[in-house]
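> Structures given as C-alpha cells follow.
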Structure 1
Amino acid sequence: MIDFKNLSPQHLYLVALSGGADSVALALMMLDEGLNVHALHCNFHLRGEESNRDEAFVTHFCHKHNIPLDVKHFDTISLAKEHGVSLEMEARQLRYDWFRERALDLDAEAICVAHHMDDQAETLLLNLIRGTGLQGLSAMHPERTIQGLKILRPLLNISKQEILSYLNSRGQDYVTDSTNLERDALRNKIRLDLMPMLKELNPSIASCLARTAENVRMELAENSTESHLHRWLSPLGFTRQQILDIYSHTQDTNLSQSGLLWHTTTHTLLLDRGQLILRLNDKDSNVLPRLIVESFNKLPKREDFFNKQQAFIDAKRINGELLLRRAQVGDRFRPYGMKQGSKLLSDFLTNRKVNLLDKQSQLVVIDSATDQIVWVVGQEIDDRYRVDSNTMEVVRLAVCSER
C-alpha cells in the first residue's frame, strides 16, 4: 500500500530524484495522485561520466513530465577529505543540508524519498549485524523531522518488484547506479548475497522484516518521547506539526537552540537549555501587581536581606517616585557590589540563567526622577541605592500579586 493519504494537493512536496527506478516511480506516482512536486537532483561527481548521465536523464525526465527541477553539484571528494569523513557520510550530509535549504526557500511541506520495503529489510539486517537496540530494530520511519526538515517515505510498504512492475506498465525507463552491484559496501553484500539466501528460507522475507520493524516502531511509540509530547500538548491546542517540530528540537543536543517558542491561543511553550517550559498565556499581562513601599527608621535584620522577594534601599538615595514596570529592551543597572559603570539587564538575567519567558515578564522598580532601576524584582538591587552603615531611613520594597 502506497502511503499518500496524508499528502495534500494544496502543498508543495520535494522529491529526491536520482534517476533510479525507485525515485522515478515515486515521482510518477505522486503525479498520478495529483500532488504538487518539485524534483531535486544531487550530482556528487563520484562516478565519472555515469554521474553526468544520471543528471541528463533526470533533466529529460522532468522536462517530459513538466516537473520543476533543481540540480546541485558537489565536490564531494574534496569536502570529505576536508571534514575527515567517508564519502558516504559526506554525501548524506551535503544532500540533506541542501534539501533543508530548498525546502525553506520553496516553502515545501516535506522532502519525499523513495526507500521501499526491500530497503527497509536491508536496513534492519544492517543494524542487526552492526549491533543495535530497539531504535535500530525500528529501522526507517515513514515520517521523520530532522532539524526542521520533514522527511517522508511513502513507498516503505511496497516491494522493489512492485516498483519495477509499475514502471514496466508505464513504459518508463530509468538509470542504474553501477556501484549498487559492487560488493565493497556492507549494504550491497546484504542485498546481493544475504537477502537471496534468506529468500530461499522464506520467499516473503522482505515483507516479514519490514513488518517486524513496523511492530517495533508501534511498541516504541507507546512510550516514546514523541508519544508523551502528543499526550501532553495536543489537549492544549498544539498542532501535530508543532509537536513534531518540538520533538525534533528536543533531540538536538545543541544548546544554542534555546529560546525557541511555540504558541497556541492559550499557552506558550519554551525550549530553554534542553528543557521545555510551558506557560499559560496571561490575559491580563498589561496589568501589573501592586508595589508595596514601607519606611523604617532602623536597619533590617541581616537574614532579611537574603529574601529575594523583598528589597531594602536607602531612603535618602531616592530622588523621585518609585514606580513598577516591566523590563524594557536596553535597560541597564548597576548590580549590587558593582562600584562603577552599569550592565545590560538582559545580560544580567542571562547570566542568572533566567529563561526567555521570565525575561519577558521581568518586573523592575524605577526612580521616576532619574529613570534608574532601583530593584530588579526577585533578583537584585542597584548598588547606588544600597543600605550601608550611614543609612538613617530604610525603604522596604515588595510586590503583591493581588490585583
Structure 2
Amino acid sequence: MDLIKESFQSSAKKIDSTSMKRIELNHTRNRIQDNSPELDRLALNFNYSDCRHQYWNPEQFSFFWGTPLWDQSSQHQRTILNQLYWVAYYSQIISAEIATIFFNQTSAAGLYGIEDFRSVCDTLDLESAQERAHIHAFKTVNEAFEEEVFGKRIFSYPMRGPYVDTMINANTSRSKEFWRGLQLKGFAVMSSSRAFLGCQYFTVRGLRTLNGKIVQHKLSQFHSNNPQKDNSSIPSLISYHHFLDESFHFNSSLLISVEVLKMLAPPTPFESWIANRGIEGSQKDHFNFSSVMTGLFWYDPALFQKSYDILRSPVFAMNHQEAVTMLEACFTTEHEGLHQSALSRQVAMESYLDYLNKIPYLNKTNLGLSIMSKNSIQKHLEQNRKCFREFKNKINKSQLLYAN
C-alpha cells in the first residue's frame, strides 16, 4: 500500500504536518465566521435612499480627494465623490474576484491530483463560494447607485468571464486584451495539471491582495470605529464583512504560496520562467497610480472620459469648458491627492518586497521590483499631460461637431 501511495506522490516531497494544520485551522475558522449570509442579507436590504446623505468611507477615500475639484465641491458633491470611490473601488475588486473564482478551481485541480492536499482544495472551494457573495453585494450597490445618480454605468459593468484584464481602467488595447486572454487560457490549462503552477498563482494572488488588504482594512474601520454603529450605511457594513472574509483569503494565499510550495518538488526551469513572468505581469499592472483615486493602480488616461461625464452630470452641472479646465488641473498638476496616491503605492511596494523575499525561485527583476520602481510622480505627470492634450483635442472636436 505504501508503494502505491508513493507512486502517486512523485510531485510532492514530505508533507509538513505543522503547515497542513495551519491550513486546516485557517479553513475551519473561515468556515465558522463565513460572512456570506450577512453579505447576502445586506445586499437584499440595500436601498440607496436610506444612505444617500452618508459617507461610506473615510474622507480620504473619496474620488478626487485632495484635488482642485474636491477643494471647491459642496458637501453634497463631496458625499457623492465619497460614495463614488466605494463604487469605483469595488468595481475593481469584482474583476479580481471573478478571476479568483476561476483560478482557485484550476489550482485546486492541480493540487488534488497529489495525495494529502484535500484540505487546501476544500479551502479554495469555500473561498470561491464566498467570492460569489462578495460580487453580488458589490454589484447590487454599484448598479443601484449609478442608476440613481447618473442614469448610466460609470464604473460598473455586466458580469463577465475570467479571460480579461483583471486591472480595469488600465493602459490597454484590443491587441493587448487578445494576447492577455490567450495567456490566461494557457495558464489555466497548465495550472490545472502542474501543482507548482497552481500554487504559484497564489503568489500572484497574494501580491495583488497585499495592497487590497491595506486599503480594505481602512475601509472596514469606517464601520468598526463608528461610535454609532447602528447608523452605519449598508455599503460600510459590506466593506466590514468583506474584509473579515478577505483576511482569511490572504492567509490562504500566504500559506499556499510559501508553505505548500515547500512540500512540492522543485520547479522545472520552464515552471520557474512561467512563475516569474506572472510576477512581472503584476508589476506591470501595478506600475501606474492615479491622481484622483488613491489605493488603486489605475491608468489615469482611462479615467478622462468617465471623469468628464461625471462633471457634466447634474451632480456638478459643469459646461464643457469648465469640465475640461477642471480635469486638466486635477490630472496634470501636483496636489495633495496625487501625493497621497503616490505614498499609498510606496507603502504597497514595501509590503511587496517583504512578501517576495519569502519566495525562493524569483529572479532579480521581481525581487527588486525593478519594473514598478521605474515610475515616479514626474513620469506620471508627464504621461498624463501628454495624454490629456490628446484627449482635450478629441473632446473639443467632438463638442464642435455636436454644436454644428
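Values in this text are rule-based calculations from the coordinates and carry no lab data. Bear in mind that the values here come from a model prediction, so they are computed numbers and not experimental data. Cβ atoms are built from the backbone, for glycine too; each structure is taken alone.
> 1, 2: which one has mean count of other Cβ atoms within 10 Å over residues 56-63, as calculated, at 17.1?
1
> Supply the structure label, taken from 1, 2, corresponding to FRET efficiency 1/(1 + (r/R0)^6) of positions 64 and 328 (r between Cβ atoms, R0 = 35 Å, to 0.05) with the calculated value 1.00.
The value was obtained from structure 2.
> From which structure (1, 2) was helix-only ellipticity at 222 nm (-39500 (n - 2.57) for each DSSP H run of 4 or more, over all residues; to 500) calculated, if the value obtained is -11000?
So the calculation was done on 1.
> When relative contact order in percent (Cα under 8 Å, 6 or more apart) is calculated, the result is 22; to which of the structures 1, 2 does this value belong?
This figure was derived from 2.
> Here's something else I'd like to know. Supply the structure label, taken from 1, 2, corresponding to semi-axes √(5λ) of the Cα gyration tensor in Å with the calculated value 39, 25, 18.
The read-out was computed on structure 2.
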